[in-house]
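Right after this note come the structures.
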Structure 1
Amino acid sequence: MRGRLLSVIRLASRNLARQRRRTGLALATVIGGVIAYLIAGGFIQWIFHDMRETTIHSQLGHVQITRPDYFGKGLGDPYNYLLPPSEAQALAAAAPDALTVAPRLAFSGLISKEDSTISFIGEGIEPQLEAPITKAITIVAGADLAPEAQNEVLLGEGLAANLGAVPGDQVVLLATTASGGVNAVELRVTGLFATTTKAYDDTVLRVPIAVARTLMRVEGATTWVVLLRDTDATSRVVRGLAEKLPATEFEVIPWHALADFYNKTVELYSRQIGIVRLLIALIVILSVSNTMSMTVIERTGEIGTSMALGVRRAGILSLFLCEGALLGLAGGIFGVGFAYLLGEFISWVGIPMPPPPGMARGYTAGIRIPPELMLDAFVLAFFTTLLASLLPAWKASRMNIVDALRHQR
């Protein structure tokens, strides 16, 4: 059986080699399709990866621990969902993959500078613990909050523009306390920051958590934000923390459950790349099928002779299917290799991109081709060529011996 298979493979290889022009055209179609799919898919994968890491390292972290249903009901009444200082935060910090656990206190109110007053959404943070989490935040003017910062505030770029504030200005934050009273603090603007989300930058500010607690007259935090060494460990850490922390007191939420914009972007782009995949598959099938059909017509006399000498119909069928499989195998291997090299070159040069909707700045994109995408492209090439060979191979195997021998005589 093995010897017969090797014999069919050798014969199929010789048939492809002797029809170099037609084989080269079919091979070029398969390779071109694989390259197009991998470059398009690699660009989308780069966007997914960059957006994921930027979302994690500018706003969400990998895991957030809150009171149960905080994001459902607590945003309008955060005082009833406060996390007190407890050993649970130390437990989260002791997770095997955790780099840091940073408490945050969410609050809102009005910010004033001279005669200008607008609303804001605030975050009280510990700058030293937040630094690894928010490394994707860009300081566009001034400086970030220092670890020992006290009466300072960091404004979102859009919020500062609407207020007319620049680093060094004095602003006043006015908010309603937990007891229903009104409290205010005067702070110095230490800097302006920007993220990838313009709507976020237009409303948010950051202050040391001690200032936020003084303003709101509360203790504790609304969330504990956990940063991990590896994003792929998120699900494992979430399961581990959920088992250790009582569900009646704490809710452990992965970053992707909070990243609505990211999830919608992934869904949209995944559909688009699925359509590209389908179109490339159709092009390869039509091209290879046409090539194989022409080959069958040209070799009709040869097929008749082979069948007259005792080659079974199954042998003719397997021979042409093997030729298609070899085309797919070679096209997949060369296509993946060329696409990887091309992707590396494009990433080295960079792809200048304008600001997408909802973002304030453009960026330089690249191509990211992970192993699973390479495997998908190879499988696409192999099975589409095999499928394209099926009909021509079946027609070749069903020929009438007499008619085939009389062909072109």
Structure 2
Amino acid sequence: MAQLTERFATPPEVTGYFDRKTLKPAFSWLDVFADEHAYAFTVAKATEVELLTSFRNTISSAIANGQGFDNWKKDISAELQRLGWYGPRMVKDPTGVDPDRMVNFASDRRLKTIFWSNANSARAAGQWERAQRSKRGLPYFLYIRTTSADPRPEHLAWVGIILPVDHLFWKTHFPPNGWLCKCQVRQISAREAARLLGTSRVIGKDDDGNDITIRYSDQVPDLGPDLDFKNRRTGEIIKVPPGIDPGWHTNPGLARASTLIQNFEEKLAVAHQDDATKVLKDLWDDPYLRIAPRLPEKVWLPAGHSPALAEELGAVSPVISITSEAIAERLGKHKMAVEDFSLLPDILSSAESMPDLKGKANTRSLLWRAGRVIWRTFVSVSQNGYMRANSLHQKDEKEARKQVERAGFKWPWD
């Protein structure tokens, strides 16, 4: 019988999460911390861009091709030799906070830590992103026992926990929950959750011959109050749940989705007017923004940029936002595709503007033509002076023309 050699392709959510990261050279692992890893790729002591690029490119290739550590080690070792970084070298802290340090990127221990942390955080982010799309049919996560031979007691206490995908517990406890943590979660249906909750089963024996029992529960065990952790590089003090290593107390996928808006708002603040729409289109091309309407909390999403409309409405900013609630309503009630909203940056920057069809003074009706299809949205200015897109509709040209002319306005394309 022929042997099957084809391997399963790495899910695009995993490769996409990693490949969209930007380079951020750093001297210490504390320089790029927690949520920052959702956007930034860094390797402690890799302060040179060319060296950091080699790490990112080889890890990206390994993730995409489903390679393990040993294969990646061959690739990065060749790169380290090419760049003159194979073996011990002194590295200077660019900030001057710490003294020069000796580093050996060729050591097995260092390489394993680098590969493991990046590959597993990408896997976790990909799993969380897929869960956001499938949580209607599989609404729960089940915390699974680690495969480690020497598990951490706190992690064992979480085994068997069954909670909704959007439960706050997963904001901090979505594995991995520490360096080289091998815990996992499995997404399950409501039926399986109901069948497991309240039951227990023996899965083996410990070193002393005692039964190892999993108890399935929707209650989180109390392991005590969160612990203070001070980042000695920045002075910042954060709270970390007991049993989780500092820096691993975030959910990689959720961190990217929840901080995505802030990241792009910072880019918009410094973008040239001509580049603003491109920045916004990059935002809407990011799959993690498309998760935002599925999250339980309401968020404002920057959707367009129009200095002309800001002047017309007396707004304090040219940025136009839309709420995740408005998008969710269009997705659910009107069966629109989330990809439709990626048209918003173009619509809001170049659509034909006219007074509101219902006569609201603080609102403008915008029409944008794509072939024989007309896209329509309404932009109003809030009491504090910010522009908001209230909806997005697709109209047949004939129907849209009738509505415009019935309101007493001229059809823009005559």
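Assuming 3.3 is distance in nm of label points 7 Å out along Cα→Cβ at positions 85 and 189 as calculated from a single structure, say which of 1, 2 it is.
Traced to structure 1.
Among the shown structures 1, 2, from which was the value 1.3 of distance in nm of label points 7 Å out along Cα→Cβ at positions 69 and 149 calculated?
Matching structure: 2.
1, 2: which one has distance in nm of label points 7 Å out along Cα→Cβ at positions 45 and 341, as calculated, at 4.4?
Here the read-out was taken from 2.
Of the structures 1, 2, report the one carrying the highest value of Rg/Rh (Cα atoms, Kirkwood Rh).
For this comparison of Rg/Rh (Cα atoms, Kirkwood Rh), the top structure is 1.
Kindly point out which one of 1, 2 the value -17000 was derived from, the read-out being helix-only ellipticity at 222 nm (-39500 (n - 2.57) for each DSSP H run of 4 or more, over all residues; to 500).
Among 1, 2, the structure yielding -17000 for helix-only ellipticity at 222 nm (-39500 (n - 2.57) for each DSSP H run of 4 or more, over all residues; to 500) is 1.
Can you say which of 1, 2 returns 10 when relative contact order in percent (Cα under 8 Å, 6 or more apart) is computed?
2
Every number here is computed from the coordinates shown, using simple stated rules; none is lab data. These numbers come from a predicted model, not from an experiment. Cβ atoms are built from the backbone, for glycine too; each structure is taken alone.
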